[in-house]
Every structure is written in C-alpha cells, then in structure tokens.
Structure I
C-alpha cells in the first residue's frame, strides 16, 4: 500500500507552495485534489500552480477535463489511483495537495455505497428546488444537520443527492459517512494541516481576489462562454466564475463582484477548516504553507525512509 503525504487546509493558506516544496525536496510528485483545477481553461480563478513550478515539480490531475462536462469524485479516485501507482512505480513520493476535501476523503476512504439514483425522485426534488431552494435547504438541515453543515447552501447537486439518499433509505447521508469512516483507509498517509491565523488569512484572500481580477479573470470567463461552456456547467461553480458572469451581464459592478468573491472565499475557507478539524491525526502548521517548509521537512526526515520506500 502506497503512503501519501497530504497537504490540506483553507484556500489561500499556501498549500500549493508547501506541497510542491515538499515534493521537490523528497524527490516526489504532486497529485492535485481540486474539483475545479481539473478543468481546462479554468486557470486564473482556480489558482493553478504557475507553469514554471509545474515544470520543476510534476503535477498530476490538472487540465484533464472538458469544462463542458461534469467531473465526478468517482472519476477523481480512478485518475488519482492511476497517478499514485505510476509515481510509486517510478520510486517517487506522492504529495496530495487538497483543495477539495471531499476528494481527499474519497481518495483516502473511498466513496460510500449509496443507493442507486431514482430518476423520478430526483426530478421531483429538482422541481422543488426550482420553486423554492430555501425551503428545500431548510428540509435538508432538519433531516441531516451534520451533512448540511458540511455541504454549502448553494451546492444544489450535493444537497439534492443527500435528500435523495435520505428519502430512499430513511437514513441521513452523515450516517453513511460515519459507517464508511469505520471501514478503514485505502492508503497510509501523513496529513499536514495548514491553518494560518484568521485575520491574516482574510487579508490574503482579499489580495488573492484582487490579483485574479487583475490577471484577467473576466476575460477568462468571457472566453469560456464563447467556447460554448454553458452557464449551468459544474465548472462554473468555482468561486469567481458566476460572479464574473454577472459583471459580463451588466447586473453587477466589478466592485460588487469583488466583494462577493471575497465573502464566498472566506466562507469556503471556514468550511475547509471545519472539515480538517474533524480529521484524525492532522499535523498542524500554525502559519502559511510557504513559511512552514523547513518545519515540515524536519518532521518528515525521521520517517523519510518509510515514506520514500528507501
């Protein structure tokens, strides 16, 4: 069984730099666990690693999916397993850098066995969402508050799937999650949690949003739309893309979009930290990722032989 180094934490915390630095020092490669960085053409808004970094340290699972289509957690497990196996065959270390913690959990524990999809029930739930999404969400929060705390209010797809599971089985999605957690792990791993102080993280998020807009995020969204990516595409659920669409539509000012992006990113960071605190055996770093490279390496050196297979 391969052993992984997993770098997790909130958006903007420096996971990309830390993960690449650890991989470079250990002679490893990075596997991205980001649900939106898989899509081609979503570069600025997903903060993909810069080209020079990717040339220095191999990165996998970036730019592998058509943004017109939905990329799933199941596809991620398949592709990540293949990448990890190939890295291990080269005698190198796998560093998983996790922006999407649902993907990290799925990779480590597997996807739980859900009941089969019920097209009639799903159509009914979708119609209810169209009529009154707040009421549907409120029902979800009543029947499964634990899952609702982990699934964002605007995540229509996962909210409806959780309600579909509850309606079909009479059991909340969170119960299935707990059952799967008891069944063990697919990989041995070391998980590093990056958790900088909240005020500093919030300040960096604002700088990051400004940098994305200055780098041409509006033009990136315009180009994707011109290429035929539908507005309803899963890819456009990434923060920044829907906000920019409203600027392009003339319904929001650029400043309004900026503020909404900052608020949404802060909320995402909070959810990511909540998830990470629920994970067992996290080795925490108090600062930003790039400031913790030496600390991480000092901790890893003692077990480098086991991790690298030497």
Structure II
C-alpha cells in the first residue's frame, strides 16, 4: 500500500471553506433523503460524567467513512479540546483507505454548516437578526458560516472574553446579553447541553432556533413543553428521537414521528418547511456521519491544492 494522505485540522480548513461545507452538507442531506447515501446507527461508548466516544459510519458518493470522535465537555477546564478524533475515508469499491483526517475540524465545519443551512431553510425569508450562543470551536464555526453567507451575526458566551475574541476574529458582534441573543430571528445554540436555555414560552412567533448542543442522552437546550409547541425538524428521526432533544418529548408522548420533519426531506422538496411567518421552527441536530462524509469528500476533492504528508500502513 502506498502512503495514505493525512489531513491535519489546518489542511481540512484550507481544503473546505465554510461555503463549500454548506454545499457539501446540503448534498449529504438530499442524498440521504433520496436513499442514495446510507448511515448505520451511531454507536456511543460512554464514560459519564467525563464524556463519551462515538463511532459513526457512512457510505455514499463512492466512499465509505468511519468517524471515531469524543465529546468531553469538562476538557476546557483542563486546557484540552472538547472534541478530538479521526476520520477514516475509504474507496467504497476497493476498500482502499484514501485518507486520514482530523475529526474536530470536520465536525466543526459540518456543525456550522448544518446550523446555518437549517436556519436559512426554515427561518423567515425576511429574518433580520441572527445570533449564536456558544463561542467554542463549533459555535465559532456557525458564526463563520453566517459571516460567509454575508449575514450579520451576534455571538454570546458565558466566557465574554471568548465571545469578544471570536467576534473580533470573524467579523461578528457581541450580544449584550443571553436574552438578547435568544431573541434573534435566527438563533443557533451550541452549548454542552447541560442547561436549558429556552424555557416554556421563550420563543416568539416567527423565530427559528437550530439546537446543536444536545447531541447525546440526557442533554437539552430547550424545555420539553417549548419543543412540543414548536414546528419541529431534525437531521435524522431515528437518531434524534433516541439521543437528541427529541428523546425526552418522545418518551413523554408529547411528540410522535408524524410531528417531526427531517431537514433532508425539506431540501429534497418532498416535505414542507415553514408554514407561515408566525411559525416557530426548531431544528434538532444530533450530528450525522453523512454530514461528515460530505465534508470529507469535499476535502478529498481539494487535496491537489495541498501539500499533504502521508503515512505508510505497510
């Protein structure tokens, strides 16, 4: 076997711009809705309360992917990244390993892209304000995606110094308060999911929120009753109803399968999105391997412009 190219975080970011990631994630959602790309269930290996490991496979566009990634929210206090891991991408026809990629950068790109894609697809066409709550790596990616779309965006974080740093670096503004951020027309929440941000009655008519933080059992950024009174969308019903915001409301019998629309079906034109200007839309994101695959394929396509190092598996 010849050397396998390695995409460090910097190389992934050079190969895939935020706008390219948006296109790649949209393609992945539509391909999944059409049954062209497949995704076996995500596997959690838990070590709570410290964190968890996740194995995420996907197949599509002539490639197979396996993402082995962690989520350890307490790492920030240790000066360590919350998300680490690797993405392996192989040729689906021969099984040959094509590349090894940094998982955190792939995750950030697809998280930011999915959040903004959902907001622009489900939000009001005349939406004026946008805000991101959470200025960590993935929250910053959402800010970067909004900016790439030339949409003004405010950012808020419990660490105000970090919020100002991200805003200055990316060309955003800092929200005056959490309440101000949560009142935006388009809201993206990217928190550890340990604290409910949106209590009963918090959302006003016409708002959209992309909930990106509650991607595992026991996490929540919105109160169950508030989710139940909204027009709900998700990335994948099977995954979200067992491990996302939806899990608690489904278990309580407040929401069923017929009450939730997958974003890919809206993008594919086989399901409706926002029903009116007063509709409150909520997108429950649990993070799909298909999104990772879309970004990884985009990185492969941009590999010729990079000076990549290789590793030998002989």
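When mean count of other Cβ atoms within 10 Å over residues 267-274 is computed for each of I, II, the one that comes out at 14.6 is II.
Assuming -17000 is helix-only ellipticity at 222 nm (-39500 (n - 2.57) for each DSSP H run of 4 or more, over all residues; to 500) as calculated from a single structure, say which of I, II it is. That value comes from structure I. Of the structures labelled I, II, one was used to calculate volume of the Cα convex hull per residue in Å³, giving 129. Name it. Derived from II, not from the others. A value of 23 was derived for relative contact order in percent (Cα under 8 Å, 6 or more apart); which structure in I, II was it taken from? Only one of I, II returns 23 for relative contact order in percent (Cα under 8 Å, 6 or more apart), namely II.
Among candidates I, II, the computation of FRET efficiency 1/(1 + (r/R0)^6) of positions 139 and 299 (r between Cβ atoms, R0 = 41 Å, to 0.05) that gave 0.35 used structure I. A value of 0.65 was computed for FRET efficiency 1/(1 + (r/R0)^6) of positions 67 and 195 (r between Cβ atoms, R0 = 30 Å, to 0.05); which of I, II is the source structure? Value 0.65 for FRET efficiency 1/(1 + (r/R0)^6) of positions 67 and 195 (r between Cβ atoms, R0 = 30 Å, to 0.05) corresponds to II out of I, II.
Using the calculated result 3.1 for distance in nm of label points 7 Å out along Cα→Cβ at positions 35 and 83, pick out the matching structure from I, II. Structure II accounts for this read-out. Computing distance in nm of label points 7 Å out along Cα→Cβ at positions 123 and 203 gives 5.5 for which of I, II? Of the structures listed, the value fits I.
Quick check: 1.2 is what I get for distance in nm of label points 7 Å out along Cα→Cβ at positions 147 and 163, calculated from one of I, II. Which structure matches? Label of the source structure: I.
Only the coordinates and a few stated rules stand behind these numbers; no lab work does. Note that the structure is predicted; figures quoted are calculated from it, not measured. Cβ atoms are built from the backbone, for glycine too; each structure is taken alone.
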